[in-house]
Structures are given as structure tokens and as C-alpha cells.
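The structures come next, written out as C-alpha cells.
We did not get these values from a lab; they are worked out from the coordinates using the rules stated. The structure presented is a predicted model; accordingly, all values stated were derived computationally and were not measured. Cβ atoms are built from the backbone, for glycine too; each structure is taken alone.
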Structure P
């Protein structure tokens with residue numbers, strides 16, 4: 001998912017290449033940290049030794065499942081998850097502060113978009129009024145509810161921002177079409193866009209609120225929407241900030257409610273990776289990744305895909321060919337633009353994001369948030 005803050009561009013391609021080599025040579029097995037949540041938790045990283053390029057778990061002090069993750073840089077990151085939990089770190093994960101909105105209770109936060117250490121927007125999912133958006137401008141000390149869904153047929157899944165003002169959120173189909181919510185003031189207010197530019201949804205088709213990556217953007221106007229559950233796994237593309245869309249079938253199988261495209265990542269407006277599969281533990285996920293070089297007009301199956309369902313994907317900074325994909329059974333690395341993948345870590349994660357100053361972050365079940373330094 002997109003992080004908005006200004007970040008230092010200090011990574012060179014040689015450093016990234018060296019870090020990738022270390023990752024392949026010495027993948028790190030991850031451990032979980034299930035301590036009780038507190039207002040502020042401070043814990044040592046569960047893995048303090050090892051080569052660069054390894055996941056290092058941080059002590060979050062909660063057992064919430066974090067499917068929403070936004071990293072501003074290697075120091076600042078936000079995580080949003082179950083039990084109404086929102087956490088923020090400003091020291092690279094050495095400590096996390098519980099900055100959950102007051103009264104969030106059992107809300108399911110599935111996406112967070114951060115502009116910097118003080119400003120962030122979180123999405124709570126669910127039918128009808130359970131779908132809500134909250135915004136903070138003071139590091140989570142206070143939150144303002146900026147949107148509450150009043151249509152019982154709508155169910156919002158993901159958000160994305162083009163810049164610090166313009167963003168979108170998407171709902172599963174209402175009256176046979178995906179519903180798009182738009183903001184022009186950084187998430188302070190939202191309006192439903194007209195639906196006449198949206199193609200018809202397939203029967204049973206929907207988005208997956210699994211990683212905050214079913215709606216992603218690249219550049220000032222391009223945005224993509226991932227789908228599953230219908231006859232085919234599709235990706236929809238808009239080049240005008242969500243006003244008009246085209247739909248394209250991918251090679252990732254769908255056909256059932258648990259199968260389809262779960263996560264997207266675009267390194268520019270043309271080159272993207274899609275990941276997914278079948279999230280049921282007892283079901284295989286063949287052809288779990290695909291790539292595009294033409295903004296999503298066509299998709300090609302990965303020659304060697306990840307071995308199982310993957311819900312999150314992110315391009316590594318300052319490369320044209322390296323990316324990470326994550327899921328409950330591991331992390332996979334590609335160094336050829338998504339054509340072939342190799343598992344490099346067995347730990348469970350739901351989503352992943354990387355920052356321009358050379359760090360990647362991943363989060364998932366049982367309070368797991370990890371950081372990988374690429375230099």
C-alpha cells in the first residue's frame with residue numbers, strides 16, 4: 001500500500017543486490033511475540049543478530065492480526081488490525097504505541113494509509129455502518145470519523161492515496177458494480193463517485209480485505225482494483241482517479257468465494273504484480289502470481305509462482321526487478337520482475353510494504369510486525 005511521507009532516497013542498486021544475495025543465502029525463521037497489549041509497549045526485537053535482508057520481528061505487545069500496514073520510512077510505520085487496534089512506531093519498531101481510536105472496540109481495521117508520523121487514515125470493514133474511515137493529525141492521540149457507510153449493501157475493503165490529498169476507497173459490488181469512494185482533502189471528507197464508468201461485476205465477485213492491497217495506485221491518476229470469487233480473477237484499471245474503469249482477466253484462478261486476486265503492487269503505471277490463490281489452508285493455489293507490463297491490459301502467469309496462497313506483495317526500492325510476496329506460509333522473493341519466485345522465509349505475514357530509504361515491513365497474525373533492512 002502507498003505510504004505518503006517524504007523519504008530519503010539513499011539506496012543504491014548495488015546495496016539492494018547485496019542484500020538480496022544475503023536474503024537468499026540466509027533466510028531467517030521468524031518467532032512470534034504474544035505479550036499482552038498495553039498503551040505503550042517496548043520490547044527487544046526477537047531476532048537481533050543476522051545478516052541484512054532478514055525479517056526481524058518487533059515486540060508489538062498485542063495479539064491482534066495486522067492486515068493493514070503503512071510504512072513512511074525505516075523509522076515510522078503504522079499497523080492496523082483486529083480488535084480495533086492501531087499501532088505506531090517512530091523508532092523503527094523498537095517500541096510501539098497503541099494509538100487506537102477511542103471506542104474502536106472490536107472493529108476490524110484492514111487498511112491504513114500514512115502521510116507521515118502524525119497523519120494517517122484507517123479503514124474499518126464490515127457490512128453497513130461497520131465500514132468507516134477515521135483520520136488523525138496528531139499521531140493517533142485523537143481521531144475523527146470522516147466517513148460512515150449508511151448503505152447496508154456496501155462493504156468497503158481497501159483504500160489508496162495518489163498523494164496527500166487525493167485518495168479512493170472501494171466497496172464490494174452494489175447493484176452489480178463496485179462502488180468507489182473519493183476524497184480530495186486527505187481523507188477529511190468522502191463522496192461516492194458515479195457508477196456509470198464501472199463495468200459490471202461478475203456473479204459472486206468481490207474484493208478481499210486481506211492485506212490492504214486490493215486497491216492500489218501509481219502516479220497521480222492510475223489505480224487498480226483486484227477481484228475474486230467470480231468466474232475469473234480480474235484486475236480493473238482506471239486512469240482517471242476512479243471515474244472510468246476497464247476490466248481484464250488474469251491467470252490467477254477464481255471460480256469460488258475463497259479464490260482470486262488478493263494483492264497488487266505497481267512500481268510505475270505500467271509494471272505490476274498480482275498475487276492470490278485460495279486462502280483455505282487445505283486447498284492448493286496453483287498460478288498464484290501474474291505480471292503485467294502494459295498497465296494491466298494483459299497479464300502473464302509467473303513461470304515459477306509462489307508455492308501457496310499469497311495476500312501481499314511489494315516492489316523493493318530502487319530496483320526494476322525485485323519484489324517480495326507474503327502469505328500465511330511464507331515470504332517469497334523474485335529478482336526477475338515476478339516471473340519466478342523462491343521462498344526465503346517460512347514466517348506468517350498478511351501484508352508487506354517497502355520504503356524508499358531501504359526498509360521493508362511485514363505484518364500479520366498474533367501481533368506480528370517485522371522489518372527488513374536492505375543495507
Structure Q
């Protein structure tokens with residue numbers, strides 16, 4: 001199976017996906033007979049598709065989820081990121097209500113907790129897999145005992161999102177969902193402000209599910225942003241540099257354009273749409289390759305150059321667009337910028353000699369392991 005002929009491929013199998021994207025952007029909307037999906041590579045076309053009311057999240061209520069238990073199926077049914085109108089606005093409101101209650105997080109203290117006195121660390125396993133979820137839970141005032149239970153479960157919870165699940169994965173996801181839902185419900189009812197939002201059992205379940213959704217989102221998107229930003233910072237900053245918070249934020253935003261963790265997202269068409277000279281028909285599947293759009297030379301000058309000072313790097317599509325634009329946009333950027341500033345401000349950081357391997361994922365590109373020398 002030649003990667004060159006595929007629009008769907010594992011990022012672990014490709015040295016430089018941007019070479020493929022650049023070749024395919026000549027035809028910004030194209031049909032893949034091999035993968036049975038439309039692929040969208042241009043910035044204008046990607047933006048149009050993401051904002052189009054006929055572009056729906058692929059349905060999740062299928063026979064593939066029958067192996068899940070009731071708790072896991074509730075997550076699938078009520079997560080804002082998986083929902084379409086008319087249910088989506090209700091679930092989205094819950095997400096925004098949760099973000100409104102997030103208190104400022106002491107990232108430096110969290111880093112100290114995770115890193116300890118280590119002189120050599122796997123940045124991905126030690127920090128990236130844990131810090132985003134830890135920041136959410138501490139920001140919402142979770143008890144330490146509950147954090148200790150939930151933090152190891154975040155990886156298991158992501159298995160709910162797998163389109164194809166083995167019986168073992170379904171059981172693992174279901175067990176984690178039951179435990180997490182019980183803790184989330186209890187925490188919301190004990191939280192003085194969140195309790196006022198969960199006025200009945202239905203609302204309580206919606207808020208509890210989407211609180212867990214914040215943890216699920218942190219596993220891949222949060223982990224990838226922390227990993228990719230650190231990688232770009234160490235490649236482009238002077239050795240021993242101690243960038244301030246503003247400089248770090250620019251590094252994060254340009255990383256989201258130049259080396260985003262999430263490369264593509266999928267939609268299913270509810271109506272015929274003309275896009276990039278093609279007619280995408282009702283029922284067709286579409287792959288929106290935001291990472292390709294982020295390097296569209298029609299929008300970004302010198303798109304293959306990492307440049308935190310460029311004036312429009314915040315126009316990237318890495319958080320999506322339209323009604324499903326990621327609600328964690330500002331939280332994610334702030335978290336990554338503060339983590340970078342905190343670590344580089346207190347110790348010298350060096351990327352150890354290693355061959356970086358990327359996670360075997362279709363939609364996300366992030367290092368599986370990244371060894372750093374500290375001090």
C-alpha cells in the first residue's frame with residue numbers, strides 16, 4: 001500500500017507529511033477512490049467546509065458502540081465534540097460553562113510535581129500525558145484523591161473515541177467511564193457554582209459528560225501541543241535562552257500553524273455542496289486536512305518556514321472553525337505557553353540525541369517519546 005496514493009495514513013509511517021500535502025494542494029478538493037473519502041487541502045476550501053451547515057460530525061450511534069456499557073454510551077451520546085444540531089448547542093453551552101469556572105492554574109508547581117528532581121526525562125510521558133488533565137482538574141477544584149483516580153484513567157477514556165473497538169478496549173473504556181462519571185457527578189454537586197448549572201439529572205449528566213470530555217481532549221490534543229511546541233522551541237531558540245511568557249505564546253501559536261498536533265478531522269455531508277470546483281454529494285465522507293491548509297501559500301508567506309513573528313499565524317485552522325471550533329483554544333495556548341516559560345525560565349533544557357518516532361495515528365502527529373536533559 002503506497003503512502004503516496006493514500007489520503008488516510010499513519011503519521012508514524014511518514015517522514016514528512018507536508019511534502020504530500022503540498023503536492024495535493026494543487027487540487028485542493030479531491031476524491032480518493034481508495035479511501036472512499038473526499039480530501040480537502042486548501043485553506044479557503046477547508047474554512048468553507050468547516051463552517052458549512054451541511055458538514056456534520058459522522059454519526060456515532062452505530063452497532064460499533066453496542067459493546068460499550070451504559071456509561072460509555074452516555075459519553076458518546078452527549079459529548080459536544082461528537083454532537084450535531086439540534087443537540088450540539090446544549091452540550092456546547094455545558095462546555096463553556098465548565099471553562100468559565102476554571103481557576104488560574106499554577107503551572108510551575110504542577111511541573112515541579114511531575115518532574116521532581118529528574119535530570120533526564122521523557123517529556124511526553126512525564127509531562128505531556130498528564131499536565132493538561134491535571135490543569136483541568138486542579139482548575140475546577142478537584143480533590144487530590146479524585147485526581148489520583150482520574151489521572152491514570154484519561155488514556156482509557158480516549159478509547160471511547162475509537163471508531164473500531166475490540167472487546168477489551170470497550171470494557172476498558174466502559175470501566176473508566178463508570179468511575180469517571182461517578183466522580184464528575186459528585187464533584188459538580190459539591191461545587192458551589194457548577195451545582196447551580198446542573199438543575200436536574202439531565203443537566204447534571206450533560207455537565208458530567210462534558211467535564212470528562214475536557215479530560216479526553218487533553219490526552220491527544222493537549223499532549224501533542226506540549227510535545228510539538230517543546231520540539232520547535234528547542235530547534236529554534238538559542239541554547240540556554242529564557243523566553244518570557246509573550247515570546248512563548250508566539251512560539252505556541254506558530255507551532256499550531258507549522259507543526260500542529262491534530263492534522264485532520266472528518267465530516268459527513270447532509271446535503272450537496274459545491275467546493276473547490278467539485279460537487280460533494282449528500283452522504284459523502286470528507287477529510288479536512290487542516291495541517292495542509294495551515295501551509296497554504298495563498299494565506300501564509302513562506303509557509304514552510306517557522307516564524308513566530310509572522311503577523312497572521314493566528315489564522316491557522318488547527319482548532320477548527322464554525323460551530324465545532326475547539327472551545328479549549330485559549331486554555332490550550334495559555335497552558336502550553338506557561339509550561340514552556342516556566343521550564344525554560346528555571347533550568348537549561350536540551351534535546352537529547354535520539355530518533356523521534358511519531359504515534360501511529362491517522363489524525364494526529366505527535367512524538368511518542370522525547371528525551372530531554374534538564375539542568
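Here are some notes:
- When distance in nm of label points 7 Å out along Cα→Cβ at positions 245 and 277 is worked out for each of P, Q, structure Q gives the greatest result.
- Identity of the structure behind 3.0 (criterion: distance in nm of label points 7 Å out along Cα→Cβ at positions 165 and 261, calculated), options P, Q: P
- Answer label among P, Q for the case where helix-only ellipticity at 222 nm (-39500 (n - 2.57) for each DSSP H run of 4 or more, over all residues; to 500), calculated from the coordinates, equals -1000: P
- Origin of the derived value 6, 28, 37, 24, 5, 0 (P(r) over Cα pairs in 10 Å bins from 0, in percent; candidates P, Q): P
- Each of structures P, Q was scored by relative contact order in percent (Cα under 8 Å, 6 or more apart); the highest score is held by Q.
- Identity of the structure behind -0.23, -0.44, -0.71 (criterion: log10 I(q)/I(0) by the Debye sum over Cα atoms at q = 0.08, 0.11, 0.14 Å⁻¹, for residues 117-292 alone, calculated), options P, Q: P
- Which of P, Q leads on percent of Cα pairs over 18 Å apart, for residues 101-148 alone, largest value: Q
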